[in-house]
Structure I
Amino acid sequence: MKKITSVWKMLLLNAYWIGLSFKWNALHPIVLPAVLLNYVPDEQKNTTLGLLTFVGLIIAMIVQPVSGWLSDRWVSRFGRRRPLIVIGTLFDFVFLAILGWAGGLTWLFIGYIGLQFSSNIAHGPAQGLLPDRVALEKLGLASAIKTVVDMAALIVASLAAGNLLDPSGRDPSRVLMVVMAVMFVSTLVTVLFTPEEPTTAESIRRERLAALQARAGQPRLDFKAHASYWWLIAERFVFLFGIYGIQQFAQYYIRDVLKAENPVQATGNLMAALTVGLLILALTGGWLSDRIGAKRVLVAASLLTGLGCLLLLLADTVGMLTIYGSVVGAGVGLFLTANWALANRLAPAEDAGLFVGLTNIATAGSGAVGRLWGPVLDLLNQPAAGLWTGYTTMFIVGAICTAASALLLTKVKA
């Protein structure tokens, strides 16, 4: 089947990421923090949120690459990626309904953990579509489009969730109905308009035999055989660890430190504003990655993001937080596009679903570890009332991590 080179077809391929981004960016920074306040004491809010999302992201870290691996071998007349995308998304609707209508901490836990399973069953194979179907010389552009649709959905999700969810977070059903609608449409577009070749047991056997012969017997996940890929995963992990805690606990920071009247709405508006800068730089990052190399773009992204983390220490109003946070957003935009483009270049074509899925070791892994800031924040914030030492420490560690990620790039040969 001919590889995709047109921008329009790349947009259709990447439509699925609109729904995925909308879902998680409504849930993680807006809906979950607000809803949890109805069920846990104030002094335990960061701990509960952190541990809940930690467990969910550990599940994601395991399920996503396994599902990608399964899709590499999936036998179907509809192709190897799309059937699992559909299966996972259908189960998403079940767990989103539990989150929206069941009520109570137990059902919140069941809905969220179940959603991590179902979403990542679809997520792993969806990542394999881009290297499967896009021409090699267009991977930078396709990666930029993926990041752009991710960020566009983040903007809309932040505004929608921040304004549809009441400040008390007692009834998330309206927000989650919108999430389900966006997921349905975006998944349908990708599945219907990104055709795949039918797969058979014989075609998969031939593909794997050719791949094994090309690798001259080297183990698939041998570190030495793909050393640069593993260093890139390590670089992604360290960078994102510095960012994810800040994103996850932003609503509680706005509530505790800045004393915003409506923290839910303020958080949604903040995330939307930050993502505008991220979106612009994501486009620039894809263009630069194809011309000067993704590694140079990643170094610039690390320095810019680290500067933004330090500036956050100076914010004393939501407006100042938005201005300083836009620097972080710009750096993250450059990073996401350049890192994704480099990952797709380094992943072996015959195992693209597995290898690109393994980037989730960094994405979900760093997100999971970043959620462990929850207990740390509650521990550091409580002894000295009003100093909010936990939040300050989190911003400083974010700057250190982004600097360390730039050093790890020296190990990546590309």
Structure II
Amino acid sequence: MVHNDIFVGLDIGSTKICVIVARKNASGSIDIIGKGEAPSSGLRKGVVVNIDATVESIKRAVEAAERMAGVEIRSVCTGIAGGHIKSFNSRGLVAVKNREVSKKDIERAIESAIAIDIPIGCEALHVIPQQFILDGQGEIKNPLGMTGVRLEVDVHIVTGAVSSAQNIIKSCERSNLSVDDIVLEQLASSEAVLLNDEKEIGVCLIDAGGGTTDMAVFKRGSVYYTTVLQIGGNNFTRDLAIGINVTECIAEKIKREHGSVWLQQAESANEVEVPSIGGRRPKKIDKQVLTQILQARAEEIFQMFLGELQKKQLLEIVGGGIVLTGGVANMDGIADLAESIFDLPVRIGRSIENVGGIIDIVDNPAYATGIGLAIYAAKKGHQKNKLSKGTDEKVFSKVMESMKSWFGEFF
């Protein structure tokens, strides 16, 4: 049975594969009606390294989501991340034909902005206009129909490795899923957790997942800067495993149940029972010791992003502060620690008010990317199986073309 009001986000992460099923309601907003997740064993740092393992994880997550939502999933919008992702700003310039800006003039201006050298093996994933400038007048969102002779455009270009995008598409195709779009993960998360007012005045989104931590800076309603740091929740787990001498499996459980990164909140008399291996008796560790280990890693990540913001002279444009999302954002005290480092207001990014449905999913920042992908699919109004026919190469070409036409979504 085909459900044209059902949209699915597939978050292919380094630690988990998450499928979010959303239904568009009569008011135009969406309700989350299902979720499925499975451990991810085929990815490293956001990149597919084992297609068979990735396919198996996707199938398990899809089956769980189908059972919860009561629908059959055949089409998804999925995300992309990893160290291969690069981004930069560019400007294009054209003369306006007939003195009135047409859609063709806008397209030519954007084409001139992306007529740049892209490294071999990479592809432009997103081309997002920041502003148009007509005869020297800037901050124009949509110049269509305006009178002028010289049209310029500032765009943000996101590039990624062709092989990484192809492997994501191939993994989905082998899981019997058609791919509508691949979206940069922090842009997807922004759809779920950022308010339009925040994007307008300037805000920095930090999305901390299992394998990578992604950042995006918004200003005047559009993306101004994006970057990816190859450090994530897995690094917290490894630090904890080494620091208290336990397996990573036990460390992950302790991190989820007792993880805190703000030493001022850790009570000195509070102890955590830590299971031992080999049948030995459990040991007790002061929670302050756990917090010190986790706080050191969180400080390192925030300091690296602070340095990046300072280097790019972006601190002064993020008047809306910092929004933290992703699974790492669930750790106690992380907003307080971020405020102390960035000296800016910080909040935890949970789904904004136009998202309803299952509250445990909507309110959990760990699912922000999956929810954002579903929101993006709903905005695009994808129809089932739109891109499902043809060879892997043909499907990849269609997806790339769809992704590069993002500029149409902003006007």
Structure III
Amino acid sequence: MKTLKTQVAIIGAGPSGLLLGQLLHNAGIDTVILERQTPDYVLSRIRAGVLEQGMVQLLRQAGVGQRMDAEGLPHDGFELVLNGRRVHIDLKGLTGGQNVMVYGQTEVTRDLMAAREASGARTLYQVDSAQPHDLKTDHPFVTFEHAGDTWRLDCNYIAGCDGFHGVARQSIPAENLKVFERVYPFGWLGILADTPPVHEELVYARHERGFALCSMRSRTRTRYYLQVPAEEQVSDWPDERFWTELKNRLPADLAETLVTGPSIEKSIAPLRSFVVEPMQYGRMFLVGDAAHIVPPTGAKGLNLAASDVSTLFNILLKVYRDGRVDLLERYSDICLRRVWKAERFSWWMTSMLHRFDDDAFNQRISEAELEYFVDSEAGRKTIAENYVGLPYEAIE
């Protein structure tokens, strides 16, 4: 068995693992990242594109914000469409100057990969059978297979950034975890198309036929979503049917200006809420999707991973620089306070904007609640504050 040694072992080379690795590397803390897939596979994932201010600032802190600042699209607001009625949520005006950045997760990952490669820090791709060991001791390690050899990676701490299906959470004994979950009875059918956006800001539409979202990746590439039953298949939705249904769910003035075109990617994502407590076990810390999933309605998934990264980075910084090992046991509690607030907002947005066919009473209640919120400045401010992202908790 071959051996390696590092200070922090990171399992997963998605955006959260790469961002944590970059921040730690810049602070002089050694890391090795282990990734099951190839770099091309990691980059092929079509995911989130709305970044909270906290994540934007964290990317700049990591030294990878140059292309985001040059090519990303700052958004000062978004639109809610409630059965044809258009309501503008003025993020900047309602939050004292805050906004969000539209910049695709693929591009974030690309920037982080380039920075990692330029730094010379080690990332191993196509790693098989990764397994954390001795997590409750002072000397944890990870075993894995790579390039035909068996390896042992000794470390001080392990960051599990390997997603919902990854090995990190599965390495924690089930009796040590409490799981909270809600599965929604529908999914999002999404397409990516090289067409100009139908509107300069994101549009969230509640309609009797179901929810729709008009999003974008750039001024020439769009991402649109439709609420569909959970049992639907992508093959049921040729492009023409998708565009027709999207127009049906949008106000006439927007539908008339919608530019359609061939889809370059099409998929159906199930909607679920998932949280596991605690987010740490001994010297291993769960980060991002390894610990929590949110419905995409509130644009919180990638942003929650970034806030986990910020918390873990700042704790480890104080551990290595100041010997503050007492902070390690606070990681989970700090993260979960923000996680549950984001879960609440994502649940609220999902409940307010989607059609639930089996519950007419709740449909009327959600309509009344949404109208109450958008007709009240305090209500719009609450929406805006959550959308731009709640502040990160200081590590002291």
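Just checking, which of I, II, III has the largest value of distance in nm of label points 7 Å out along Cα→Cβ at positions 175 and 191?
III
If percent of Cα pairs over 19 Å apart, for residues 87-158 alone comes out at 64 when worked out from the coordinates, which of I, II, III was used?
Only structure III yields this read-out.
0.95 is what came out when FRET efficiency 1/(1 + (r/R0)^6) of positions 263 and 319 (r between Cβ atoms, R0 = 25 Å, to 0.05) was calculated for one structure; which of I, II, III is it?
The value was obtained from structure I.
Each value in this text was obtained by applying a stated rule to the coordinates, not by laboratory testing. What you see is a predicted model; the values in this text were computed from it and never measured. Cβ atoms are built from the backbone, for glycine too; each structure is taken alone.
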